[in-house]
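Before anything else, here is the set of structures, which you'll find just below.
Just so it is clear, none of the values below were taken in a lab; they were calculated from the coordinates. Predicted model only: the values in this text are computed from it and were never measured. Cβ atoms are built from the backbone, for glycine too; each structure is taken alone.
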Structure I
Amino acid sequence: MNNKPGLIANYTAVGVIAAHTFASLVTVGEDDTQVATANGTGLVLGVTADVGAADGGRVDVVLTQITPVIYGGNLTRGEPVKSDANGHAVLAEDGDAVCGQALQTGLAGELGSVLLR
């Protein structure tokens, strides 16, 4: 699968954040330039790019288009995805906040491809 990341923005990591995982905004006061690994309960901003970051480090986040993401469960091409507690893509059920669509069939732990929504 050819990944074609679109808009990419740079943020400060809150906690360690791995490459190719879903990220969520962390707002402290009026500072909206921080992200953390998505935990499956809030809104997803995007997916971290090819390099993760240590706490306080800088990390690129892909906000649109097609990007690689680690699968947290077995996924079939075309299925809607959401983030699990580790920032990995898993099947979204009815009522879940969908953050993308699997573009490759893959197994848990594999690097797959997701069209971000």
Structure II
Amino acid sequence: MTELNLDALKECTTCGEFKPYTEFYRAKQYKDGWRTQCKKCISEYNKLYRLANRKKLLEHYRFYRLTNKEQVAESQRLYQRANKEKVAESKRLYRFANKEKIAEYQRLYRLKIKRKGEDERR
């Protein structure tokens, strides 16, 4: 097979613009080994699809998490180990942005524990 010049141009079948091959994804099933739509058009299509099929996708994700609990948990553990600073920063930002929500949750939890203790003493 001949070497491809990545600076050569290819036409996107969606937007019709001529772009360098670096603006396209690789795909073995195509004759030239590259997708026919550019990365930008594929990204836009995927964004619209996710908006139009939000409920369907959420149900799919929920089902996957329920049927693959161990794999999901292991994946989360690995991510958290590899990104400790990022996870800590994300948690800090969430706590800062949701102070009232967290305080209300903690108040209700303490109230629930208090009631549970009173019920056990009876």
Quiz item: The value 0 for helix-only ellipticity at 222 nm (-39500 (n - 2.57) for each DSSP H run of 4 or more, over all residues; to 500) was derived from one model only; which of I, II is it?
Solution: I
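When mean projected area of the Cα convex hull in nm² is calculated for each of the structures I, II, which structure yields the highest value? Walk me through the intermediate numbers first.
Details: I: 6.5; II: 14.6.
Largest value of mean projected area of the Cα convex hull in nm²: II.
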Quiz prompt | Structure with the greatest value (metric mean count of other Cβ atoms within 10 Å over residues 46-53, set I, II) | solution = I
Self-check item: For distance in nm of label points 7 Å out along Cα→Cβ at positions 22 and 78 computed as 3.0, the structure of I, II it came from
Solution: II
Practice problem: Using relative contact order in percent (Cα under 8 Å, 6 or more apart), single out the structure from I, II with the greatest value. | Solution: I
